[in-house]
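**Student:** In structure tokens below, several structures.
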Structure P
Amino acid sequence: MLRILHVGIGPTGQRIEKELLARSELRTVAAVDLGPAIGGRLMSELVEDADPTLRIESSLERIHDWSSIDVALVTTSSTMSRCAEVFRPLLARGLPVVSTCEELVYPWIAHRELATELDLLAKRHGGRLLGTGVNPGFLMDTFPVFATALARRVDAIEVVRRQDATARRITFQRKIGVGLSVADFAARVAEGTLRHVGFAESAHLVATTLGFEIEGWRETVEPVIAERAHVSSLGAIEPGAAAGMRQIGELSSGGKVVVRLEFVAAIDQPGAFDSVRIRGEPELEFAIPGGVPGDVAVTSIALNSLATLVAAPPGLHTMVDLPPVHYRRFGRVTQRA
């Protein structure tokens, strides 16, 4: 059984804790949340059937029995700069750390110096660090990379995610600009506060892994305009307002686009799907009708990554550095021929 220190018990963290209750091979033995609304509370106040004795501490300094912890799970922020203050003390204690921090999926784009620092810190103390998730972390980067094993030549990768955001959590709907006017949407994009974090990280992870020389990166974010009235968790959406967002990223090499990512998420978005197209020899296309349920997927991939990272060598890793992460069925003995 892996004993987990879980840092960050917000909406994503609470979903993960609910999933942990069904996994006998994993157990949260310590929890921390730096927010004043959560730190100090009992886990059972937030997650039904959780250990009634498990208190969510308000800082890492309040954790005393580090010998009882095998691995850390950090579900706090999308940005490296905010997460680094949590990563440093955990890596200094030699812990494996899995995080849903989007920028950590491939941190050398925006945070090269910090990534180098954390890699050296992990190697010095025997720690391990991995950023993962469904997107970024798998569908738009790891999965396309592994799928190229079937190709004798790869000229370009195209990934499309189209999601109906109607049933997604309110924080996700807010993140994609649901209900904003076109002017407010544009202002948020200009500020850098409205975008799907991790696009550049996914594209550069794909391109560098496949050996493309990167010449340029272009990214656009536009609203999906409501043509009729809709109802969302954030309230009514009037015609002409934003029902969601469309984000497109294109990475060029040799004067051509070699990685193209498109993400569309909106209320009542028809025809949801996920697809990966590999242009080369042979031409390959993989599609998931209806798309991958994002909330379930990010919870699953975070937990399924824990044992893989524990077995990895010290240092900062990406999902393509490690053996393929997969679901593990515990409690049964499987004999190999």
Structure Q
Amino acid sequence: MAQASTQAAYRPMSGRKRKSFRQHLQDNAGILFVLPAVITFLVFGLYTVIYSVILSFFRWNGFGKFSILPFACAPPACQFAGLDNFAYFLYQEPTMSGFFWQALQHNLIMAVFVTAGTVLVALPIAIALNRAAKGQTIYRVLIMLPMVTAGIAVFYVWSFIYEPDGLLNSVLESVGLGFAAAKQGWLGQPDRALTSLMIVMIWSSVPMAVILYLAGLQTIEKDLYEAAVIDGASAWQQLWNITWPLLLPVTVVIVITSINGVLQGYEMVYLMTYGGPAGHTEVVGLQIFKYGFGDQRQLGMASAMSWALFVLVFIVALVNLRIFRSRTEV
């Protein structure tokens, strides 16, 4: 009798425990789904960020033992440098600092002209596509081709176009403009190499900007344009007073992403010019790559440059947000 009562008392208790555990899993199911992404971020994101911060204060060529803990790094594998890595490429070493500031100047020039060119080219194309009565799907597919094409293939095609005997010089000579052709190639002449690269950057960044502008244009009510036509507004007045102000938030996204991409990117320069000729297309990202994985093999210097570039990009993004926010609030 006592044993039966004990079993009867035990069964409901075990049932409650199983139900509680199942309920616990249901309540925390979201955490289980997010956990792989969190672990990936901690291992490949946060860990590498902390690692690069510590590495920027050391001299290390990539060989020998280096741990994330400073006391585990012993010479001659690596040496503590403090702020010397930052001082070298900023002002202390004339040759190194000269190349760095020249590369940074190229980054800023690209950021201004590529961003402005992207907006000036993408907005008219988006307006024309939005007004097209037929063939919108075909036009959008054609616009998206640069985005779905492999980047390395695109860069090599443009390199062929810019060759001394390439397509661009051949077209110029065939239409009687041979005097404007680049005899050494458009990427081989110092006065034309940077401009040629910026044209490719604009061409590759326009498709995404067009898609964003198209999405913004479709949110604008047609009644605004109808009222403007009734009031006698011209097409330019409609663009300036209706389209452009309402597309300003989209423009903010395009400007910030374009500037950040140009300041941090280096793949196109690496594949097409490798910083040449004579450093006239050198950018900071390419310098970081050279110091980290090139012949220099100074990973501490590369990490220091990376964080200096991060600070610049962060400041530029804050300034852009401040400027555009003040305009939108007005």
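Read the figures in this text as sums done on the coordinates, not as results from a lab. These figures come from a predicted structure and were not determined experimentally. Cβ atoms are built from the backbone, for glycine too; each structure is taken alone.
**Student:** One of P, Q was used to compute relative contact order in percent (Cα under 8 Å, 6 or more apart), and the result was 23. Which label is that?
**Tutor:** Q
**Student:** From which structure (P, Q) was distance in nm of label points 7 Å out along Cα→Cβ at positions 53 and 293 calculated, if the value obtained is 2.5?
**Tutor:** Source structure for this number: Q.
**Student:** Comparing Cα Rg over 2.2 N^0.38 Å across P, Q, which structure shows the greatest value?
**Tutor:** Checked P, Q; max of Cα Rg over 2.2 N^0.38 Å sits with Q.
**Student:** Taking distance in nm of label points 7 Å out along Cα→Cβ at positions 205 and 285 as the criterion, which structure among P, Q has the greatest value?
**Tutor:** If we compare distance in nm of label points 7 Å out along Cα→Cβ at positions 205 and 285 over P, Q, the biggest value is for P.
**Student:** Could I ask something else about it? Using helix-only ellipticity at 222 nm (-39500 (n - 2.57) for each DSSP H run of 4 or more, over all residues; to 500) as the calculated read-out, with -22500 as its value, let me know the right label among P, Q.
**Tutor:** Label of the source structure: Q.
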